[in-house]
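Any read-out appearing in this document is the output of simple, stated calculations on the displayed coordinates, not a laboratory observation. Since this is a predicted model, take the numbers as computed values, not measurements. Cβ atoms are built from the backbone, for glycine too; each structure is taken alone.
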Structure 1
């Protein structure tokens, strides 16, 4: 009897929203004999705030993504270099998940989305079905943020501690690595300026002001152009990653914010067995030796049948 009670208690604690499950979208690669990957830094970003990770495969049927949004407590669209136009790829999958998350929220089922870099840029694509980013010139390095006058009226920054605000205003702690940007004009020209609250901006080497963070005015969807996960978990030489204690505190602020949103979602897996075999811990990260980060070897059905690990 004692063993049963102990097992039930442990299972109950592990299944609660206090330890939310975050789906992270995989993307295509042709490296290391893999067809998709998730950078380990995003997994650690989620874990650093108390979340757990489910890999989300690209190029799957619609009912698979319906289960993802029904079982997880939030989704993260990570950075990378995938094309939005590839059939069944990163962009199309993000759009499917985005629309399912919109429907869930419309039905009163709170479901957050977080986008970083490419995942930030894909948010308007997911809404419109077309890429509205523009070319920009950003040296790979860390920068300060320029805050909008009404940033305190946002959910993302309304509780930002004053000392962290000072850090973000005065210290180079937000790492940028991108050749495409979203601007206020591109949102306005495509009818999205009323859907997104622009919170911070930065300026590229040609004087172009681009959006560096924003939030949806209706849904719990948030996007940042910079990479807080690199502050704590990536150490590539000569890339300008910020690793100071201040930069790591900034990372924790964003990870804690997102995971705190996920804790508001009450989705659960239908069984412990399905949960255990679906989590990313069924795979081991592989050190590439090229950029001081780990990649998880996560295959889609196109090459290998990993259905025993999927939500089927």
Structure 2
């Protein structure tokens, strides 16, 4: 049987990798050695650490808790054996898994991750951009960013911003069709719409007083928020965008806001993570950087 430290080191690599083969390549050992180490640790713990099936392996809830503790323990033990000249605080390293909405992720999250990656070369990122909410607990996500309400006791969440919604069109579109004065008029105008992947139906547009509508027969419909944004800028139709996408184009004159008296309440942006065991240094670093960069100040 391997010594306990090496067993934990292999287990941590397996927990961070997509499969045992990837963990083995990372450590320079055989996949069989990873399998044996995991089996020995399962026997020692008396708990199943990975579910196995024909499609691969999936870490168990118990395995996730153990990995969080083991990762920090291995790093602390390694630090004890560093020469005195290397006693300075180590660089954060390892994999951080994140999820965010597509447009929010590309515009606000990725620049933060690129900056952190340049500052800390040993950090690795696995980024899932989707306009469908991910379950960070079930999907083994370390950090999530969500646009909208978040009330879940499983998460540690920080509200960082509250961008408004803007209903907008291009100056050429407004010149051709005029500005809508009521919500009902929107149905008579060319519009764009974003499909909710979880339901297959278009997302509604929200307005003051809890009012909302779903545009009838949109001229452009997509399941990609960036594609809808490009269609709005191209003048395909009026659309509704969050302020972090629309405001710079309103300021430059490329977009014109309409129905401003009916502008809805702003939605909050949250940065959140699961409440599970100790927080590794790399997770805390990325979490705090996102809170600081996206924060309202």
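What the table below lists for this structure:
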| item | result |
| --- | --- |
| Top of 1, 2 by mean count of other Cβ atoms within 10 Å over residues 179-186, largest first | 1 |
| Structures 1, 2, by distance in nm of label points 7 Å out along Cα→Cβ at positions 147 and 227: label with the highest value | 1 |
| Top of 1, 2 by mean count of other Cβ atoms within 10 Å over residues 115-122, largest first | 1 |
| With mean count of other Cβ atoms within 10 Å over residues 43-50 derived as 13.4, matching label from 1, 2 | 2 |
| Value 0.97, calculated as Cα Rg over 2.2 N^0.38 Å, assigned to which of 1, 2 | 1 |
| Cα extents along the principal axes in Å, for residues 99-242 alone from the coordinates reads 46, 33, 30; which among 1, 2 | 1 |
| Winner on distance in nm of label points 7 Å out along Cα→Cβ at positions 59 and 267 once structures 1, 2 are ranked, highest first | 2 |
